[in-house]
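Right after this note come the structures.
What follows draws every value from the coordinates through simple rules; no lab data is involved. Nothing here was measured: the structure is a model prediction, and the numbers come from that model. Cβ atoms are built from the backbone, for glycine too; each structure is taken alone.
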Structure 1
Amino acid sequence: MTVPRTASRRRKGLRLHTNRIGREEITHYDSLPVTTVPRTIADVALEGLAEELVEQAVREAVQKGLATPPVLLAAAQTRSPRVTRLIARAL
């Protein structure tokens, strides 16, 4: 779970990461603020989620209209060349 740098990092049973989260990277799910689909996919790819799961997430996000290829690639490019290659391959 990624939280803003100002948030407390002590949560039992959760592994929290801090990072800057831009307003454009936040959406809401049942009134709970969460990161957007492209941001979330890029983050989990960077943290080492199995490549096949990242690729599946990318394909499903596009198929379900939750993200477009250009937006997914833009999010990937803010992380690392490896994440960019992984997401580009899935597209």
Structure 2
Amino acid sequence: MLVQAVGLALLVTGGGALAPVLAASVLLGLGTALAYPTLIAAVSDGVTPRERATAVGGYWFWRDAGFVAGAVVVGLVADAAGGGPRSRSRRA
């Protein structure tokens, strides 16, 4: 998750330039690839084998619900900040 944090920091401080965005994307992907199996293993290890499928399913449900909630919040914040499409001046 520290790798993901570095990727997010690079994304924020990169100023929109291509090289920092690409590097941040690689770091975010790498961090996710490192963290995801560990989280699944932690969920699986906390329950008996009989309950494992239900526990992992519950983890996935709440993880995906967090993705949806995050997308809605980011959309609302972007809308409030004027992050919509840029208006183009029309020439007469």
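A value of 8.9 was computed for mean count of other Cβ atoms within 10 Å over residues 27-34; which of 1, 2 is the source structure?
Computed on structure 1.
Quick one: helix-only ellipticity at 222 nm (-39500 (n - 2.57) for each DSSP H run of 4 or more, over all residues; to 500) came out at -26500 when computed from one of 1, 2, so which one is it? Before the final figure, lay out the partial values.
Values: 1: -14000; 2: -26500.
Derived from the structure labelled 2.
Kindly point out which one of 1, 2 the value 13.2, 37 was derived from, the read-out being Rg and Dmax of the Cα atoms in Å.
Working: 1: 13.2, 37; 2: 18.9, 71.
Comparing all candidates, it corresponds to 1.
Taking distance in nm of label points 7 Å out along Cα→Cβ at positions 19 and 35 for each of 1, 2, which is largest? Each step should come with its number before you reach the end.
Working: 1: 0.3; 2: 2.7.
By distance in nm of label points 7 Å out along Cα→Cβ at positions 19 and 35, the leading structure of 1, 2 is 2.
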